Structures are given as structure tokens and as C-alpha cells.
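Each in C-alpha cells, the structures are laid out below.
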Structure I
Amino acid sequence: MIVPGQFAGVTAQARIPEQVIPYVCAVSDLKPRMLGPCVGYEREGEVVLVGYPLHDPKDTEGMAQAVSLALRLPGLRRIAVLGPARPPQAPEKAAIEEDCYCSLPVPAPAPGQKTRNLLRRAGRELTVDRGGSWREDHEALVRRYLNERPLAAGIRRIFRNLPRYLAESPSSLLFSARLADGRLAAFSVGEYASLSTAFYMFSFRDPGIAPPGATDLLLAQILEEASRRGHTVVNLGLTVNEGIGFFKRKWGAEPFLPYVQTTWEPASQGISKSLAGLFRRSS
């Protein structure tokens, strides 16, 4: 999808991945629209509102204003609001998911000694290619991940659309870690469209061949690229689970923004799960 130029300013101010318009349009069939100070995405009868106002992502009044505008859209059947808090308009029985975005400053603080040891080991065994093209071995690693894990339909759709996202977002960058024989041990995706915030978007590794520290090495490369481009912070994404949260905390990541996803059907005040997890990633 070609993103209209009017949304370039949204992407330039993005603080969370869901405000990077080319990313969302590439991994979904939703179309962007502005709702007051927030960007939303819609398809027939459904809206996903990214309720983090561009001027201040923690402004809950601005979020509520955008929700009010979304609820006035004709034919609205379902709404999912991603924001710093539960919107006041949400009914009591709305479905709620909570997490938080984690971030690191740029330049990032030096990791602990154990992580530095892992980085040295991985650096001896792997070569990292920045900005290479998507290949069959990347596709195979994603297929393996999908086959081995029970994931929500929305997450599966995002992962299957990774090649499209990389092709349609010129500010995205693929980092591939390969063994000396050329085999792909791990890869990660960084996003650099925002003027101030870089994004650690996705990471996959082959547990059968990736040496310890492979994912750390890729994150270090993403942070280095962010510093080179002049970003001041890297959004590492959601905590998701204890394992992913531990990986981010060991690098010194701290909570950046609350994440509250609230989903409901305005007409019937029932709960809809069709939009739940649409952008929630597991990496």
C-alpha cells in the first residue's frame, strides 16, 4: 500500500511502532486516518485507534478526545484502543490487555559483564550484514517460528507480511547474523523512520545453530545504527513475557509507556476479540 503523504508527519513523530504508518499498512489491510491528536486505522465497521497523542503520548485527555471522534464514525461495529490507559468511554465488559513499552537511551549504557562476554563470543562466530535483502533462509526461519508456537492470528499475519514491510518501508533495516559457512543464525529488524525514536521491531534466531549472544549482537548493531543516525531513544517494544522482558532488562531497558489495549463493540457493548493482538508482537 502506498501511504498518503499527509501521514508522513505522523511517522516522523512516532514514539511507538503503531505510529509508523508504512509498517502498519504493510502488515494489515487497514487504512490510516487522523482522529484528533491520534492516528487510527480502519476497515469496514472496525477501527484500531492508536491512542497516544502525537504531542504527548501520555495525554489521556487527548486519547479520550480521539476515542469520542472514533465512536462517531458511521457504521462502527468494533473498536480497539491502544493507549496509556483505559479510555473513559469503554464499557465495563470491554476486553483489556496490559503491558508496557521498554526503551533504551541512545547512546545506550554499557551492558553487564555477562552480556559483554556473550557479545564477544557471538562476534567471533558470526558476521552481521546490515541492510541485506530478504532471502529464503529468512523466510524459513519465520516459518519455523510460526510452526513451533501457538500465536494469535494477528501476530501470524504480521510475521507473514515481514517481506512486504521491509520492501515498503525504506527506513526499515534488516540485520542478518551468519556463521562462517553462510548459514543464517539469527536476524532482527530495526526501524528508523521517526526523527527521534528508533524501533527494535522483530528478532528471530535458529536455536539449533545460533551461538549464545546472537540476539544480543544484533541488538547492539541496531543501537549502533540508531546512534549513527542521530536518534535519542530506541523503543524495544512490549515486555510480552518474562523471557523477553528479562532480555530487555539485562540491557538496562526501563518502562517507557504503559500499554493498555481496550476492545469492545459500541453497538451491543459486547466484547470483540477480532482486533485483539493485531499489532501486539511477540519479540
Structure II
Amino acid sequence: MSAPASQAFATDFSHTAGASDVVFTFASGVLSVPVTIPTSTYRMWLAPLVGCFPRTVTNTCTTELTLVRGAAYTCIASLSAAGIFTLRIVSASGLPTAVTFADGIWQRLGFSSATPTLTAGTGLVDIVGTRPVWHLAILAAATGPYWQPSQAGGAEVTAGGVVYAVAASLTAWSRTLKVSFQPTTPTYRATHGCEATAMCPDEQYMNSLGELAARESSVYDVIQGARNASCGYTNDWRTARTDSNARFWRAYLAPETLLSASTTPQRAEWLAYCAWELGLVAPSSAASETRA
């Protein structure tokens, strides 16, 4: 059975600009166009436009290509339900024949190497990832109570039956979800055609969680990167992925998930899928946002 995507969360990460984060090569005219991606904190897709790494990459490429080549270029970012990134370049004024991404960028975007293949179409080229982007965990099924309020303070009942309370003016929100049918490893994910992210990395990478590398990311990798970082969380990944006006939550992973997330087999006799708990804590202000 396959596990289609249902929910997702993406953690903040930092990018430091390089002189040539992306370099496009052309056969004629201006032969080389370097692109610098601004230094900032980003998320993968579940972020407003200015904080979305894939869309910042494409928007910056659009600006630089148009400026340096002196012609109209449009770069478009898209992400599949399984987290596969595509960079499309559209122009009637000559298209690149090659592209080179700096270290850290091609791994994050899920390309197979720093120089991925360009697939040509009519008036366009596509650069398509071979594995899901990093810093994004896609879930197959997550169920549980809706957001619960939390206020610091205390309350007591007097002998006369009166309730007195002292509480902070701010209200935080928390939620604990039971996640089911998470593919256990990248091999199981591929074998069963799952859109959801593998819970664990391949065995040779179990001692290097969170380390950006030329490999498939896992839920544990994303959790490792979520320490002291906020996340974007959506309970409807299929809508949030394509609708920039759909709201999603800005939350932190709860301590029990952040430091000791554990899994159990979905069925004791079958290791392909596992279940685990995702704890989320949302701040008292600006707890939700959109991709617009």
C-alpha cells in the first residue's frame, strides 16, 4: 500500500549568501550568470513568500537572468506532493545549457549533484530534483485533539464555592498528534510509493542526523534541525502546497518530540510503516500565517 501525503511541517534554517550560489551557463550572448541568494532564515514551502527558500531562489534567479542577459526571464518554483522540487526557466531569448548550484543549496533542493540535468521543452527548461527537499517532513496521517489553550497561573475554589483565578494575559496553544503510516526508511518509502517522508535515514546515516548531505532526508533529520527553531505546520498539505492563501500554523516542536521522539511498528509483524507522536506548541501571537 502507498501512503499519500496529508500533513507536513517545515523547520527554519539559515542560509549565508555566496558570490555564486547558482551559476547559469549559456551557449551565446552573456555566457555566465551568477546568482546570489540573500542571507536569511528560510523554510521549505510552508512560509510566507519572503521566507520561502525555493521561491526566493527562483525569484532571485528571475531578477538576475533578466538583468544580466537584458531580456525577459521567468523562473517558477513548484513542489510535488512528495516534496520533489522543480525549477522551471521560461524565456524566448535563449535558455541556459547548464547550471551549477553551490554546496548546501543543491543538497537542500534535492538535486542529485551540483550540476543537475536540464530538461528542455518549448521555450523552457526544467531542473527537477531526484529526492525530496531537506527541512520538510511530510506525514501520511496525523490525528488527535485540536489546539488546546495554555495559560500560566493558578485557580482555587474557596470553602464558600467561589473560584478565584490569577492568570497570565497570554495564551499559548498546544497539540499532540498520533502520526500513522509513516514509512520507516527511504527504501520502504520508495518500495511502497509513499509521498510521506521516511521516518529514519538509511542505516549508514543514523549517526549523522541533521547533517546536510547528498542523501534523502528523514523525519528525524527535520526534528534534529528544529531545535530552537520555529516550524510551519499544516493539517492539509495538499491544499497548503498549492494555495498561497491557505493558512497554516507557526509552531515549535514540543520537548517530548524534539528530544526523544520514538516509534512503534504500525503492525508488529511489518516494519514498513511506523507510528509516532508529534507534539506542537504554538506561540500566543502570530500563531498562523499564509504562503502569500
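Here, each number is a calculation from the coordinates, and none is a lab measurement. Since we're looking at a predicted model, the values are computed, not measured. Cβ atoms are built from the backbone, for glycine too; each structure is taken alone.
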(message) So if we calculate FRET efficiency 1/(1 + (r/R0)^6) of positions 61 and 109 (r between Cβ atoms, R0 = 41 Å, to 0.05) for every structure here (I, II), which label has the highest result?
(response) II
(request) State the single structure among I, II that was used to calculate distance in nm of label points 7 Å out along Cα→Cβ at positions 101 and 133, giving 1.0. (result) II
(message) Comparing I, II, where is Kirkwood radius over Cα pairs in Å, for residues 141-188 alone highest?
(response) II
(message) I have 1.06 for Rg/Rh (Cα atoms, Kirkwood Rh), calculated from one of the structures I, II. Which structure is it?
(response) II
(message) Quick check: 18.9 is what I get for Kirkwood radius over Cα pairs in Å, for residues 53-148 alone, calculated from one of I, II. Which structure matches?
(response) I
(request) Match the computed value -4000 of helix-only ellipticity at 222 nm (-39500 (n - 2.57) for each DSSP H run of 4 or more, over all residues; to 500) to one of the structures I, II, and report its label. (result) II
(message) One of I, II was used to compute relative contact order in percent (Cα under 8 Å, 6 or more apart), and the result was 27. Which label is that?
(response) I
(message) If mean projected area of the Cα convex hull in nm², for residues 117-220 alone is calculated from each of I, II, which structure is the one that comes out at 12.9?
(response) II
